[in-house]
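Heads up, there are several structures right after this.
Any read-out appearing in this document is the output of simple, stated calculations on the displayed coordinates, not a laboratory observation. Remember, predicted model here, so these are calculated numbers, not experimental data. Cβ atoms are built from the backbone, for glycine too; each structure is taken alone.
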Structure P
Amino acid sequence: MNEVLKAVWGIDYDMHTDSCYSVPACPVCKEPIFVYEDGNYHCASCFEIVEVDDPDMIKWFEERSETKTEYEDCPKFTTKDGRTIGCGGKGTVETYYRRNPVTKKWQVMGGKCSKCGMSFIV
């Protein structure tokens, strides 16, 4: 039987704020852990399942797990080489947001236009 790996506090870097912050991490790799599709916490590096039972870590994940979707107009512009990007559709771009792990303010993750298929990721 495998040994249970318990999360520890580690440090990660946020490029949006150019700062380091505390994050629940893998006790082996010291890399951040994330909740994956299977509902378990996994190490981002070794992908081992890591147990999170510290109330402060549980709260940390809860505060940063919120996401939202907004609908915006699709931009339409022509590049220097004459290509047209976007369609100008009204309310056709589904834009995805998540909480910044440092400031907890909303930040764009990416989006896609349902009319022309234009997409972006941040």
Structure Q
Amino acid sequence: MRKTCLECGVKIAGRTDKKFCSDYCRNSYNNRMNRDSKNLMRNVHNRLRKNYRILEKLNPTGKTTVQKSTLQRLGFSFTYFTSLYTTQKGTVYYFVYDQGYLPLKKVDKYVLVKREM
């Protein structure tokens, strides 16, 4: 039984479990299949990376306070973060990897922290 390449349709010779005629066709097929999800993941990762760089730049000592307007001016997006940490008192910290921030109520300021790994 002869199979054909999933990408280009050429008949495949060799192993019976082979799906592609070449590495080029295999890569081309997989890139085409994953294109949409990769773009979404790439965009989210770029946003997280930008947020991380902003927090890292503003917080070189490990703990500081900044104005919300400063974060916004630098292009920080409050929608993208990697995890939440809730203290026993119910305070919620937002983290982008090991860089975190805590919104202060009643003032437009944020406490920036770095989690020790």
*Using Rg and Dmax of the Cα atoms in Å, for residues 49-96 alone as the calculated read-out, with 11.4, 33 as its value, let me know the right label among P, Q.*
Q
*Using the calculated result -12500 for helix-only ellipticity at 222 nm (-39500 (n - 2.57) for each DSSP H run of 4 or more, over all residues; to 500), pick out the matching structure from P, Q.*
Q
*Identify which of structures P, Q gives the largest calculated value of relative contact order in percent (Cα under 8 Å, 6 or more apart).*
Q
*For FRET efficiency 1/(1 + (r/R0)^6) of positions 25 and 65 (r between Cβ atoms, R0 = 25 Å, to 0.05), which of P, Q scores largest?*
P
*Output the label of whichever structure in P, Q has the greatest value of mean projected area of the Cα convex hull in nm².*
Q
